[in-house]
1. For which of the structures I, II does the calculation of relative contact order in percent (Cα under 8 Å, 6 or more apart) return 25?
2. Computing Kirkwood radius over Cα pairs in Å, for residues 59-210 alone gives 18.2 for which of I, II?
3. Cα extents along the principal axes in Å computed as 63, 44, 44: which structure among I, II?
4. Tell me which structure, out of I, II, gives 2.3 once distance in nm of label points 7 Å out along Cα→Cβ at positions 251 and 339 is calculated.
5. Looking at structures I, II, which one was distance in nm of label points 7 Å out along Cα→Cβ at positions 115 and 355 calculated from, given that it came out as 3.5?
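Values in this text are rule-based calculations from the coordinates and carry no lab data. Note that this is a predicted model, so its numbers are computed, not measured. Cβ atoms are built from the backbone, for glycine too; each structure is taken alone.
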Structure I
Amino acid sequence: MVFSFEVPTKVFFGWGEIKKIGKLVKGYGKKSFVVIDPFLKSSIGEEIKKYLEIEGIEAVFFDKIVSNPTYELIDEGALIAKKENCRVIIGIGGGSTIDTAKGISVVLGNGGSSWNYVFRTDHEVKEPKNVFPVIAVPTTAGTGSEVTLYSVITNPHIKEKSTIIHSSIYPKVALVDPSLTLTVPSYLTATTGFDAFAHAMEAYISKKSNPFSDMIALEAIRRIFRYLPTAVVNGDNITARVNVAYGATLAGIAISQAGTALPHAVGQAIGGRYNAPHGETLAICFLEIMKNSYLGAPEKFATFLDVVDEKYPGFSVRQKAEKSVEVIERFIEDIGLKNIKLTKYGVSKQDLPKIVESILKGYKQDVDVHPRRFTKDDLMTLLTQLI
């Protein structure tokens, strides 16, 4: 058994942990650049500002965050942070916010445009050797960006998403306080939570997986599968919120070791082209991909069934793997994300070749680690089924 793993982010997890932010930031600088969702600035933002001021830390707020952040937005933030001479970046919000914070830290430390650093097959990738420290505070339970080496960026001019992938952009500290997720609406809880589930499942079946990532991914799957439906229906359920938040962070650790697989390649390509919510794009493609993938890793799909407590005595590994797809379908239905189609975003059959091109340019690494090989023709067939 030979493998390696890396978990450099220091994680503080628990109800009310947000109160520690001032003391945690203090060691990285006296002037912070706070990247925050605009609707959080007057609530959580003010609370965090208070904790920072107690420790003598100045806060410069940047609240222009959008879903699917563009490289232009990130570059603008970096210019402001540089002008203000900020020394530490704090990202407070969902995955888009934390990804923006990480992108800003790259540009601030290395110059140029954030798009120069994304991993693609059609350009030379710049290496972000020097980055400013990032403190990540997630307010949704989804992307796990608080513990990953990824920053997903959109280029609106070519309508594509790509990702900065580098160990230097792991946040220094993640403050995961489940109390911050209590006010997240039901549907957003479902879409972000499904993103976390997809992370865990894709990391588990990835060809890059190892015993460590498998252990982390399975625990994430167990918690999210059990508690996300409750969090969607009853957002005030503290037990559900805590477990989904913990599961999402674990799933982030898992993908940092094993990567994501085909569902994320497809979902990101659709999101970049149509500015569609990430969790929705995953829900659209996930089930159909799993139907065509379980025979590529039958033992893992069978183990998934055991982990989520679905008992089928007497079933063979193949039968359990096949049954796992039905269980995933029921889970998607339970959280209200079944039967979403690409037509919701105006996708037509004429658009499909461009989506396939985006998949292979920006996310070939995800296609390559998927347990079953998908050719261009396979991808076209898959996308046709999703309209």
Structure II
Amino acid sequence: MSRFPPGPRDGWFGLRLSRRLAHEPLAFLTELGRTYGDLAFFRLGPLPVYLANHPDLIHQVLVTQGRCFRKAPRLLAFLRRVDGNGLLVAEGPWWLRQRRRLQPAFAPHRLAHYAEGMVHCIQRTIAGWSPGREIDVEAEMRQLALSVLARTMFGLDLGERAAPLCRAGRVLAEILPQEMAAPLTLPDWLPLPGRRRKRQAIRAFQDVVQDIVGRRGTSPTGDDYLALLLRPSAPGEANPALTDRQVRDEVMTLLHAGHETTGAALTWVWYLLTRHPETADRVIREIDTVLGPRSATLEAVARLAFTERTIKEALRLYPPTWVIFTRKAVGDIELGGYRIPRGAWVYLSPYVTHHDPRFFPDPERFDPDRFAPGRVGQVPARAYFPFGAGPHVCIGSTFAMTLMTLT
């Protein structure tokens, strides 16, 4: 078994590669995948890092040998500082208990109720636009995603607080790749650029979370996400009720991670439609045929087939979690014919894999009909993973797809 797969070498403690990963991560990782194939190797300081870029290897890391990997400590440290020990960060038995507790909030029968709240927020967003006035689509879509989550999951109207909270989310999204690419992990208390902005952004979310939980108190009234979090244990139930801290962590996780990814995905959908007017025309014709003058409903979503394909293709080209799947090997393991040592990081990048011509011919071309019924079999199932894969697949993927289709 070979010791190291091919990859770039950097004799200066990994500083050159670290800078590239921090400042042009997509270009750097795509270059690795194109140049070195299924498995590439490089170092970030003393840390060995591998990029797995084949569907079978990705499936091995996330599914068949998922227990041999954990989320990378540096990623965990960042997310715990922001989200506490919520579902996105939790692992092992605690993650499984929380997943089972929260899964009912995303059950299919709840989507009809959520769809009503989504349509309300969409209509209110559109009502704030004026003909002929330019809008910041990215800001509007992030605010929409945040407002939808607050309304449907927590029964809260964010109002004017949505905009500054979205700006705080952007700060955290910008800082995460920089911290992940650093050769060494540095503490938050150091007076470094960005640390103060990071603390202020976290505080902005914490204030809103405290308001959400405080308004409801300890009473699990209602039938939403927060009610599930506040639900007391039933007699004889093995899982204890959540503490106040645990409730806040889960609210924080959903608000922070949920709005960031969905808002980014919506932004890219609109970007692609403006660049491809012929596709936009097909979407409009389909919507006119299915809906006519009526407002969108959940029932209509199932009949917007081309619109759904357009969203799927946008998620292929621009997956919002482009390299968030960072895993640490908990022991020595074989991957692609190479020995991955204990403690090494493995990157899994939806962006790199989605742009690999081996799996998606002419990968830079925007082609929603890749996902048409007659061609969908040509898309390697394991090569398309915008929401992750395996037991840790995004719990809100159906919710997000519904919101994007209704929008």
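1. Values: I: 16; II: 25.
Only one of I, II returns 25 for relative contact order in percent (Cα under 8 Å, 6 or more apart), namely II.
2. Structure of origin is II.
3. On the way: I: 63, 44, 44; II: 61, 53, 45.
The read-out comes from structure I.
4. Values: I: 2.3; II: 5.0.
Of the options listed, only I reproduces it.
5. This figure was derived from II.
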